[in-house]
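Alright, structures below, take your time with them.
What follows draws every value from the coordinates through simple rules; no lab data is involved. Predicted, not measured: the structure shown is a model, and the values here were computed from it. Cβ atoms are built from the backbone, for glycine too; each structure is taken alone.
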Structure I
Amino acid sequence: MSSTARSYKIAVLPGDGIGPEVMIQALSVLDVACAKFGFTVEREKCLVGGAAIDAVGSPLPEETLKSCEVADAILFGSVGGPKWENLEPDEQPERGALLPIRKHFGLFANLRPGSCLPNLRHASPVKDEIMPNGFDILCVRELTGGIYFGQPKGRKEENGEVVAYDTMIYSKSEIERICRVAFTAAMGRDKRLVSVDKANVLQTSILWRETCIEVSKEFPEVELSHMYVDNAAMQLVKKPDSFDVMVTGNLFGDILSDEMAMISGSLGMLPSASLGKKNASGLYYGMYEPSGGSAPDIAGQGIANPIAQILSVSMLLRYSLGEAAAADAIDAAVNAAIASGMRTGDLYTGENGETKATTAEMGQAIITALQV
């Protein structure tokens with residue numbers, strides 16, 4: 001674990017599809033950041049997802065879980081693909097690996113930044129005139145409660161037909177802790193927080209709003225506003241640059257963060273962090289991964305965008321290792337590579353002097369910018 005010598009340990013889980021090839025680029029960027037800023041990161045590579053099923057018959061081997069337990073953080077790739085879709089649901093890569101890791105480590109806060117750089121406005125379906133300067137939003141989603149985990153849930157026969165049911169439930173303490181994460185994040189940004197709920201219909205949302213207002217008293221510098229989820233979905237398309245930080249529950253956050261990803265132009269640009277408890281140094285234990293999937297249709301072709309995985313390294317450095325200067329430098333290097341015109345296929349238009357780049361070429365462009 002971490003020491004005063006600024007030496008850290010992470011578990012690296014490359015996963016399936018494009019996961020291993022973008023992970024190579026992310027770790028290369030991490031090497032440069034370590035050398036430049038004077039710290040070391042020991043990595044243990046572990047099997048997860050479909051690759052683990054093929055090797056040992058389980059999407060989350062015990063050895064992988066043990067490696068994660070002794071690490072400062074987890075750097076996760078992407079898992080899944082058509083090869084494993086016929087397995088029982090709990091044995092498939094996504095449900096058999098991601099959900100158990102979240103539960104085991106209590107990763108209750110999902111941070112998904114969504115941004116559209118001015119140079120990439122053309123890739124967004126939102127018109128230029130709506131967001132001439134792009135946008136930069138942080139969605140803070142509660143990850144271990146709500147309707148996905150509430151009990152009871154199931155199916156039964158009632159009045160001669162099948163009825164399915166799920167329970168949406170939140171405790172005040174669950175709401176308090178995710179709100180504190182969101183308010184803390186807002187303090188480091190533009191000090192504006194929108195809490196998204198459905199308080200005109202749902203009892204859980206009434207409690208959510210009441211609790212969020214209570215927690216806001218601990219953060220008087222942050223401007224708090226509230227928005228119903230349907231309006232939030234519309235405003236993300238109408239004026240995305242009006243948002244700074246957004247906090248919401250598990251179900252609403254799942255939907256809104258995906259919408260946010262779509263208007264960003266490419267999932268290949270967006271990292272995410274799933275955070276749990278803080279250690280004695282005030283740093284989170286977390287799992288860091290791209291927001292997109294394993295993209296098996298382009299796996300092995302060397303054309304995947306590695307930026308989401310690279311920015312996941314930046315988030316890991318910031319939230320779990322406390323190496324903010326290195327994180328800032330990686331973010332700046334990504335922006336510099338984009339500003340220079342480098343584009344993987346998901347972003348390439350052939351206009352404005354763009355250079356079409358492979359996965360490795362984009363990684364090298366970021367490394368070159370980082371070394372300056």
Structure II
Amino acid sequence: MKNAERKRKILLLPGDGIGPEVFGPVMRILEHLVGWGVVSLEWEEGLIGGIATDRTGLPLPADTVEKADRSDAVLLGAVGGPKYDTLPYEKRPERALLGIREHLGAFANLRPARLFPELAGASTLKPEVISDLDLMVVRELTGGIYFGKPRGIVTEDGVRRGFNTESYSEPEIARIMRVAFDLARKRRKKVTSVDKANVLESSVLWREVANAIHKEYPDVELSHMYVDNAAMQLVRNPRQFDVLVTGNLFGDILSDEAAQLTGSIGMLASASIGGKTGLYEPIHGSAPDIAGKDIANPLAMILSLALLLRYSLDRDDLAGLLETAVRNVLKEGLRTTDIQGDGTKKIVGTREMGDHVFAEFKKVLEKK
């Protein structure tokens with residue numbers, strides 16, 4: 001086990017709904033990592049999303065942005081809820097996510113979809129289709145239709161019209177492709193680029209740049225797939241994929257589809273990297289309907305911490321141990337309600353699941 005290195009700074013953003021609840025187990029792990037002398041960390045909390053709007057009038061206050069700028073990594077819980085749906089567009093919690101990603105320059109969203117064998121029965125697909133599933137969706141995060149201009153809603157001749165612009169530049173495409181190829185080199189050396197080049201000019205350029213960057217990675221296989229076919233192939237034969245790389249809109253949809261293959265979005269973490277400060281978050285939403293009931297699955301939040309350890313703190317050793325701890329707990333048959341199924345021995349709540357992962361992490365850590 002490595003000794004603690006220079007002190008790093010983390011910004012914690014629990015957010016809304018179940019965010020603060022699933023943060024509880026993560027805080028315990030962080031506090032003990034520092035207490036054990038394994039890492040040198042300090043952290044501060046900030047406001048984002050609905051709670052930030054309630055307290056400051058803005059979903060992404062300047063104070064939170066300033067704290068993010070002086071941090072090595074940002075760990076985020078969840079944002080949003082029905083009570084904010086009637087707010088003006090610029091004040092909705094979801095705008096904070098787009099804002100902080102853009103500000104941090106976190107242009108590459110990594111969403112691993114790996115099936116823990118113990119949860120094969122929780123997926124809606126047949127076990128023989130998803131066994132050994134281990135793929136990575138690389139989504140371009142700061143360009144495309146979510147950020148392109150012009151955009152808006154106008155009234156013309158008494159008729160309202162909404163419009164958005166799908167736009168990508170060559171440098172934007174090149175940098176996300178390099179992230180995908182670099183990741184593939186550490187995996188099974190296979191990249192599938194997803195686009196809609198048969199109808200979209202932005203996708204024509206996407207494919208051309210992908211082919212050009214591929215020349216820098218002759219050891220990695222590159223294939224192309226239209227997004228509609230990719231969506232079908234994900235449920236037909238997901239094991240054919242290693243790394244999928246695509247734009248913002250397509251990646252938003254396909255990454256959630258890939259997540260469901262694993263049985264529950266409560267199991268999937270994500271990393272948004274590329275700038276100075278990485279942003280890490282579970283892909284589930286704020287789930288306000290179950291907030292405060294101690295039933296939310298904290299494993300995606302815990303696995304998001306593992307990604308933070310791996311990509312922002314360069315502690316792949318600790319990330320691997322934390323992932324091992326999660327799998328060991330699943331092997332014991334412990335399940336939250338969203339992942340119950342074959343192999344379930346006991347249904348546990350948020351706090352108890354966190355307690356078991358912590359105990360197991362401590363056990364595997366002490367063996368190193």
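Comparing distance in nm of label points 7 Å out along Cα→Cβ at positions 84 and 316 across structures I, II, the highest figure is found for II. Using the calculated result 2.6 for distance in nm of label points 7 Å out along Cα→Cβ at positions 100 and 244, pick out the matching structure from I, II. Of the options listed, only II reproduces it.
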